[in-house]
Structure 1
Amino acid sequence: MSETGPYIRPDMKAFIDALAAMNGPKIVDMTLAEARASYVALHGMADRPARDLAVIRDLSCPGPAGDIPLRLYDAREKREPSPVITFFHGGGFIIGDLETHHSLCTEIAALSDLPVVAVDYRRAPEAPFPQPIEDCEAAARWIASSPAELDRPATGLVTMGDSAGGNASIVIGQSLAASPADVPIVLQVPIFPLASDAMDSQSLKDFDDGFVLTKETIEFFDAQYAADKSDQRAIPILGDHSNAPPTVLVTASLDPIRDSGRDYAKALADAGRDFIFLEMKGITHSFTNLRQAVPSTQGDLERIVAAMKFMLENG
């Protein structure tokens, strides 16, 4: 970091300053219920309103511990066979749910003109590692089977997610490469993902506090999720990248886990895989859910979807 500090967009700085002025309790000082409610409230305050779509419908699929709630989003009432975006929400595998990412999923469906199925996987600490990932894999395989309940025949899957969901999107890509589903993953879109162990990274040292996601919060998520860090389902950088699907990989320059995403970019490059790497400058972790409070980030989401379209059309 330079002596003058890193570049921060003016609208991002205004949001960071507003958060600091609120001086609210830290996640680590809340009960689990309070932490989850605060995450819903943050996104409700900071994200753009949900888009109106032709289809927003709750459904479920069988999972290893019972039915997994899902939510289908589509700008079209009827849909010919197409890729289906399987969306895994962020929140450290602890605090996110369908509601925290509802507005974002409506926007992705509208911008991409593809169906989006959001997965409400089980969360830690009630269901620690690897149970959330097992639900994500079960849901992806179900969607790939083009079930009648979905009414959206899948020609391929696009695994997509932010933060913990970005981790899941990579892990599921590896799992379905090793043991294929009914249709392949045609694109993966990990957004500010945890791909390598971030705890000793330079970005965590540089942005440990004051940039939305803090080191304390990461440590809290880490303890609750209780992942085996020798297992590639927790740390997917440990997996095989030689058959990784085409990828749109996104990081944020002010994110404490930024370097984890950069590590994954290097792994894909070293393996000779086809990918687009976008590092969004001057913004923080969670920017995809801050599009009302930090208006410039709407453009970043539009760049991500444009890159997705490019990769799908030129794969």
Structure 2
Amino acid sequence: MALLEVTQLSISFLQYTKGSRQQTVTVMENLDLAVNEGEIVAVVGASGSGKSLLAHAIMGILPANAVYSGSIRYGGELLDEHLLRQYRGNEIALVPQSVTYLNPLMRVGSQLQTKLDGKAQASERKGLFKRLGLGEHVNRLFPFQLSGGMARKVLVSTAAHSRSRLIIADEPTPGMHPADVAEALSHFKQLAEEGCAVLFITHDIEAAIQIANRVAVIYAGAVVEVAPASDFQGEGEQLRHPYSKALWQALPGNGFIPIAGSQPSKSMDLQGCLFADRCMSAVDSCMSKQPEPRQLRGGTVRCLHAT
């Protein structure tokens, strides 16, 4: 049984238009995802595809005007607000995308102390700081005194210190030196080897496949493919969905081929495949029917024509 199971998750926002008219904008629809203990699942996709929104939904920190349906289960239990209060920050840890999540009024050491107790943990923190290139003086600094890269290292160290069973890392490495990125990735890998389930959200596919067991490709609020990380190689021949292949081939080392068009707004009333108007293989049936996820070659895909 998966430690984290997201089933048919849909998220909408109540908004006001001109004339104070209320409208509902759906930004995520029928998203399915699962992460097992000891596994790293990377979530990749373009900006605005819903990656961070997924993390916030799991943590129960969606904005007040958000409405969602579907279910999120942790260890087989429905993750409602009661369980979230019990697990959030303890068994479930978030490495947030924005460094503004650090408390600006607390020194770094005090913020980490909420995760640590005792000399052994303090010694562990000191060793981790050293490996991440952070001196002990960082403990005495306030967040505003940190550079962007240093602040992200602090956030990564918070997750590495935690004794959580589920770690959600939302874009944890932007702004870091390549050597520091490699060090951070190794810590997430180590946490998974120790039994943690890791949901690694990133736009950096190349970083993701270094540590992930599986990669979930998200497009316009829907997971269009989940594939073994080893399928991201060559020209993407092993990938199943046209968007996954296009995303892979758009990387500088894989041809640098741009994807024509743009990701659709979820406020649009789309009946068919979300990628259809950008897909070279689309036919009339793609425009009229939203494909359901199906098993294919050791992964899952939402495409009528994937083989």
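Bear in mind that the values in this text are calculations on the coordinates, not laboratory data. Only a predicted model underlies this, so the values are computations on that prediction, with no experimental measurement involved. Cβ atoms are built from the backbone, for glycine too; each structure is taken alone.
What the table below lists for this structure:
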item	result
Value -8000, calculated as helix-only ellipticity at 222 nm (-39500 (n - 2.57) for each DSSP H run of 4 or more, over all residues; to 500), assigned to which of 1, 2	2
Top of 1, 2 by mean count of other Cβ atoms within 10 Å over residues 131-138, largest first	1
Structure responsible for 64, 50, 39, with Cα extents along the principal axes in Å calculated and labels 1, 2 on offer	2
Which of 1, 2 leads on mean count of other Cβ atoms within 10 Å over residues 43-50, largest value	2
